[in-house]
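Engineer: I've put the structures underneath this note.
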Structure P
Amino acid sequence: MTNDQIVTDFCMSLEHSEAGFEPGRYLAEEVEYLNVPLEPIYGREAAKAFLTPFVGAGSNCLARMEIPVTTSAGNFVMNERMEYWVKGDVRVDLPVAGVFELRDGLIVSWRDYFDLPTLQPLLDAVLG
């Protein structure tokens, strides 16, 4: 499987995580996860803990994801995504640019860039 395919499969697994988000299949134990402009998250379990309220079993708010652009060079993969989030009456359409670094078939660095004010209503709805 190519790095492009690994990243695309990982992103789509977030959309289809009704059975629960399983990061061990894609994320290295020492992954660095940055949701720019939020604080960095270090480690697979910390990433899972952050993501579970959004895409965990029984709580998946990610209604749909589109990935119109993916490009790669060496161990780096970049994608452009549209993420469609729904939590109760809150709906957020979020453009995201992602940069991933892979080693031995696992993501060791994941950086997502987005507009925080666009996402804030979802953060408020999920995290309170």
Structure Q
Amino acid sequence: GGHRVPAITNRLLGMRKLQQAGWPVAIRFEPVIAEPEVENNYARLFQQVFSTLNGELMHSVSLGEFRLPTDFHKKMVKLYPEEGLLARETICSDGMVSLAGGGAEMMQAIESRLLTHVDSSRYYRCA
């Protein structure tokens, strides 16, 4: 039939129904992937999410950066040689692979945007 409502809108409306019925709703914003407009994109996403859902009624929200165990990353690169995300420059530390250009600064910037919508007591950072 007619024009389709974007999937995210439908999901948010479904979550709002649950929230209004008294269910505890939690959102995980992950994996956060470093890209040029990442901060503005997340600011827009948070605006959309929290204009539909009540931030004060959230059970919890969390952010997590894109990270994979090194050996898992190697397997994925072999399985999906055409995948651009896996071809990107990476940083390895403590047996984990993350994308170059991400890291603490990016995550803090996004975190501070998120905390304009949700109280810090409801916020978790995924390791």
Structure R
Amino acid sequence: MSFDKGISNIKEIAGADGIHAVEAIQDLHPDIHKYIVQFGFGEIYSRSELDRKQQEMITISCLITLGDTANQLRFHFKAALNIGITPQELFGIVIHCIPYAGFPRVLNALQIAKEIIDEAN
């Protein structure tokens, strides 16, 4: 049930591109694919306390703070735009992370955000 819900949530958030991105993880290791879909998207993204925009804003903030998450940032920046977060809001999220993540991580995230926004236009 959670796996099917995860697939449904990915489609809602990131569309067909999101499904393809997550399916590519299966080639790395099928168990990791299952955990991401079932737990990450099937259970966590199904919680009702936050709406989709809030979930993506938090996810992006966490990924920026973690660092070394370029592929995941690309996925979630695309998802954010897909669900209606504006480019200005994306830049605002990234800039808000400066005091918590530092300039190097924020600059890396800004570069990725700009690439994704330019591709979308």
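Readers should treat all values here as calculations from the given coordinates under stated rules, not as data from a laboratory. No experiment lies behind these values; they were computed from the predicted model shown.
Engineer: Supply the structure label, taken from P, Q, R, corresponding to helix-only ellipticity at 222 nm (-39500 (n - 2.57) for each DSSP H run of 4 or more, over all residues; to 500) with the calculated value -9000.
Structural biologist: Matching structure: P.
Engineer: Hey, percent of Cα pairs over 25 Å apart derived from one of P, Q, R reads 16; which structure?
Structural biologist: P
Engineer: If P(r) over Cα pairs in 5 Å bins from 0, in percent, for residues 11-58 alone is calculated from each of P, Q, R, which structure is the one that comes out at 5, 19, 28, 20, 15, 9, 3, 1?
Structural biologist: That value comes from structure Q.
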